[in-house]
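The numbers here are math on the coordinates, done by the rules we state, and not lab data. Predicted model, so just to flag it, every value in this text is computed and none were measured. Cβ atoms are built from the backbone, for glycine too; each structure is taken alone.
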Structure 1
Amino acid sequence: MLRVVADTNVYVSAFNFGGAAETILRLVGRKTFLLYLSDASAEEIEEVLSEKFGYSPAAVQVVMRKASRLTRRVARTRVRVRESAAPDDDKVLACALTAHADYIVSGDHHLLDLHPFRRIAIVQPRRFLDLHPWED
């Protein structure tokens, strides 16, 4: 089954704006492909939702429970990566390597500029949906 890692911005977009990011999460809910999330990325999602979008602690818990139900958790990444121009993005790369991901989905140009990363395709959410890689 297809393995995917989504960057923090995909989750934040899905929970706040809908669109392609929300469609990706709906597809995961239908077991169309596997979505992996690291503990480090989960912490970043919580931080962005509370600090940037003003989510209450209770609202953050609701969102994170939903994310937990949809994803397979990568508690510890097995590799250290220092390849992104933005060091915060290295945790996404490490998660993808640990999960043996086929795709990283992100709207972050620092990650997109690395496409492909060690045979892992890095694409924007809309492009991922247009490709339908779960049908291959």
Structure 2
Amino acid sequence: MAMGYERAFVMQVLGSMTTFEGCSQEDLQLLADAVEGRSLVKTGDALCTEGDDADRWWVVIAGRAEAVANGKTVGSIGKYEAVGELALFDDQPRSATVTAREDLDVLAFDKANFVGVIRSSPALAVTLLRSAARRLRETNALV
């Protein structure tokens, strides 16, 4: 869990993300308190692998990563972007492998805690649905 100055830092990061645009301070606090931890992923290492079970998602604080699905690059992830959150909604395996192209500093969110936060805040759930719809439209534009 994010505590003290860490909580404020996590709230600042989350509040800077397009994904959580328009979220109330209360919702940002709920999310910040659901942080499982912070970790570093070295360049070349996978953050998650296509086909694996989805038990967490991440927010990139620093660094860059590349998403590859079915052998094709499908995206680039950078500072203050979410990774892996969509797989938590449908209980399907990871749809892509995400590999660090630079050292990554990430916040990790556990699936159970994240789902609990969403259940406690309908406004947050709507915000996440809007973000998912925006990302789907962006992906469809590439096809």
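Among the shown structures 1, 2, from which was the value 16.0 of mean count of other Cβ atoms within 10 Å over residues 50-57 calculated?
For mean count of other Cβ atoms within 10 Å over residues 50-57, the value 16.0 is produced by structure 2.
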helix-only ellipticity at 222 nm (-39500 (n - 2.57) for each DSSP H run of 4 or more, over all residues; to 500) from the coordinates reads -12000; which among 1, 2: 2
Which entry (1, 2) yields the derived value 22, 13, 10 for semi-axes √(5λ) of the Cα gyration tensor in Å, for residues 18-65 alone: 1
FRET efficiency 1/(1 + (r/R0)^6) of positions 42 and 122 (r between Cβ atoms, R0 = 25 Å, to 0.05) derived as 0.80 - corresponding label from 1, 2: 1
Answer label among 1, 2 for the case where Rg and Dmax of the Cα atoms in Å, calculated from the coordinates, equals 13.8, 41: 1
